[in-house]
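Below: a set of structures, written as structure tokens.
Any read-out appearing in this document is the output of simple, stated calculations on the displayed coordinates, not a laboratory observation. The structure displayed is predicted, hence computed values, not measured ones. Cβ atoms are built from the backbone, for glycine too; each structure is taken alone.
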Structure I
Amino acid sequence: MRTTLAGLGAALIFSVLGCASTTTQIISSTPTAQTTNQLPTSQYDIGTFTGQDIWVNPTAGNDANNGSDRLNAVQSIAQAWRLIPSNQTLTTGYRIRLTAGTYPQSNSPHYWENRFGTAANPVIIEAADGPHTAVMSADINMYNVRYFYLIGVDIIRDGDAFHCELCDHILIRDSEMSGGNGAHETIKVNQSQYIYIENSDIHGADDNAIDFVAVQYGHVVGNHIHGAQDWCAYAKGGSAYITFAHNEVFDCGTGGIAAGQGTGFEFMTAPWLNYEAYGMTITSNIIHDTEGAGLGVGGGYNILLNENILYRVGSRSHLIEFVRGRRGCDGDTAKCAEHRALGGWGSTQSEDAIIPNRHVYFLNNVIYNPAGFVSGWQHFQVDGPTATPISSGVPSPAVADDDLQIRGNLIWNGPSSMPLGIDQGCLATNSSCNEQQLIRDNLINVFEPRLVDPMNGDYSLSPETQLGRPASVSTPVMQWGDMPLSIPTPLHEGDTPAASPNQPTVSAQPTPATVINLPEVS
């Protein structure tokens, strides 16, 4: 499947896409990186809401009220949450409408759990007076919740903002999530499916701004993701079919966006028990000012990194990395043994870098480190082969460059003597990735690109750069027939993964990058 993106070329999108809905045009109040040719934005379609409204006013409300309208608003989000039936599939939708104001920690539930919305009857919490008018000082710590949509509500605090475990169909849209100086992860999602983050500003963490572990299906689209000391964002631990697209990612330590990394074996979910990341697309993002690699793959299968613009990346190391993922058992040896018995890769032992990459495609990207900014020591990091323990089940040797394709990229970084960084991987015997092929199929320190005005947030390519960059390389058709364990695969080779029967559509339509189309909910 090939999708053309205006101004940035072709990308293979793995997120579940569908038809458009009736929408209302809202201009984002958060500044967005500019592009000369505006990009299409895919959005999760929540449909038209029908159900019960619960109004909340943090100053004039009263928890003795029924919340039916503004005049009868309850005072606390906790009371509004209690009015939604728990431990049962909802037969009507509930929409909590937060009036403008700040909602203190004491106003919110301590634990958000066991609310089972449906596609027709979701649970929505929205800022009733417009995006960013309702600000929560408490986090959302959620467990076992389905079809929950947070729209226009900010969470501003010194600590983790949003955590979700065993969740299904979760949407965060048009929100600011700030962990201040106290968050470990700003947004953390574990063992969940169908997670969508759109048009939001996510920042402030000593680890990651977005951390997905064992998350299948969803997308992260049109966001600002920044201010984390580790990776800005990653999806790992058997995460699958996630698209990162049209985000601005910046000011992070270890790196920008990674597909895979390292995981405790017990935290993974069957049948995604082998690779760290499956069927993931990272496309059309602007990634800048990272100390480590702008993009990375660690233990990935069928990963596409396409049409991204990277600027001022890798100051302490390298531009891009293709490394083995890490796997170990973090204490629950019984669960680790269970996963191994199912055919997963891992053991009950300590963590080691043993998870290989297979079918990784780095195509049509532009990396520009201007004069005075250079990566730490090389362009790429490609791990070499390593022997694996028999007990892990990982074929030996584990390699990071099995069908690794690096083609059609424009790279400008440091002097002509800058090492490629392939002294361990991409050796001459590898037909898909080797020194001669890399030099032939990419422009590396041959043609200096120009961005229109990066100092003022315009990272689009100049007309001269558009003309001088390599010809666009077609994205390959993804093959799914060589996986160790059978997992849900595309309906056809190269198509998007099969959706669940009750999966709402995600609309895909050309819209300006600074304009967000919200489905009608009133």
Structure II
Amino acid sequence: MLRPSLIACAALTAALAPFLLSQNSVKRPPITGLAHVALKTNDLAATRRFYSHDLGFSDALAIPERLGPAAWFKINDHQYLEISESLRSEDEDRLIEVAFQTTDAKAMRDYLASKGVAVPATVGRGWDGNLSFQVSDPEGHRIAFVQYLTDSIPGKQFGLLMPATRISEHMIHAGFLVKDRAAEDHFFKDILDFDEMWHGGKTDTSADWISMRVPDGEDWLEYMCNVQNPTPKTRGVMNHVAFGVPEMDAAAKILQSRQAPMPEKPKIGRDGKWQLNLYDPNLTRTELMEPKPVGTPCCSELKPRRGPEGPVGIFTNQGPVGDATAGSKAEYDSVKQEYRITGGGANVWETTDAFYFIWSRMSGDLSLTADVTWIGASPTEHRKAMLMVRDGLASGAAYADAVSHGNGLTSLQFRGVANESTYQTFISIEGPARLRLVRQGSRFTMYAGKPGGELKEVGPVEYVRIKDPAYAGLGVSSHVATTLETAVFSNVKLETLNK
């Protein structure tokens, strides 16, 4: 978030100090996606018109006067674009920093210190009330890590300031110039576990653009390589932000209706995706992009996110969440149209989860329904078969689920905010159960009963903080880290709800 150093652009190294911790004792906390990108302008009024009028984002919060002229545009509950009227020369770089969201800022600081990265002495709250800190990558780009807190200014605005005028609901990537790919790879790939998802170039054999996906989400950072002696205009093209749009033609028509400047026409990029390049008043490129290729990407294969074992039935991905027991797996019987999930893990409760999960990414309101039957008797009463919607694959991610336990307890459980406690409301259903989990914004309701019978409403629960696209699917946890349990899910339906 914006802070005095963002406006003043003071030397970062003065505030940093190396802390060398045991590399074996510190684990990297999840990095779930982009949190914000901060840019400079010399004309805040014109820039505000571009991002607010043309692109439809809410100029979300009043910035403290001590930070100087600035604007703060809300993309969604987890992403923001920050603009500082601090550009003093056309030769200056417009990019101030790129920030990533983490579930534990203090643990991230300790982890980076254990890898020999220069980090601040402490992690504190910014003016916005969130925990954050900054480091420099090998080429001097300022990289921030942000942990959102419920009592922060953005936290108190959860679900608000997101008008229907937004051209996009998701900042999918940010990019900047890179001279030494090997050095950047050591930082982003070797230390932070980013993963190359695609590379391409002006020719089929060049690697001018490298897309590096965050380790625990879908957003990515784009290296812009092989640019010699860039002019200020070229830097504005290379150092950029990109917003996902579901359908490019519709987005272009919205821009035309607002009489927004469109110096270029939509085109299919070398990655096979529709894209449209726009430019803010200081010529920073703002890219609109469809999420999926419509053509074959050049130069390299577009790789899926690491970890999932592939599609199963109607669900696009599967894999362990947290410390799931070895041997966890999922199978789909296409004849019976049943999902058989074998999962092990200590629990899905309190602040961390361990289970096996099959899922698809979905945005907006949805309904997930299934009949649930346990296979075999078990001494573990609290084994869990779950219909779940969660914010990500991190073990402490926010979630809501409809749960059938081994002892007949049927619960609507939820963790409203990442890494905080889990709560529940419940009824009792012996034997097979039919469950339905309904998401309506941040509200979740469970419907439960016997298969073929009337379903009883349980809930709703409010303020479960899950950003789009959410992870919606089925999971099993044994409640004992050393054992496996199996449940069968039949008559499964995953549907988008009309508002």
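Listed values, structure above:
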item: If Cα extents along the principal axes in Å is computed and equals 73, 55, 43, the structure in I, II; result: I
item: Distance in nm of label points 7 Å out along Cα→Cβ at positions 337 and 361 derived as 2.7 - corresponding label from I, II; result: II
item: FRET efficiency 1/(1 + (r/R0)^6) of positions 257 and 313 (r between Cβ atoms, R0 = 35 Å, to 0.05) - highest-scoring structure of I, II; result: I
item: Entry that produces 15.0 once mean count of other Cβ atoms within 10 Å over residues 385-392 is calculated, selected from I, II; result: I
item: Mean count of other Cβ atoms within 10 Å over residues 193-200 - highest-scoring structure of I, II; result: I
item: Which entry (I, II) yields the derived value 26.1 for mean count of other Cβ atoms within 10 Å over residues 209-216; result: I
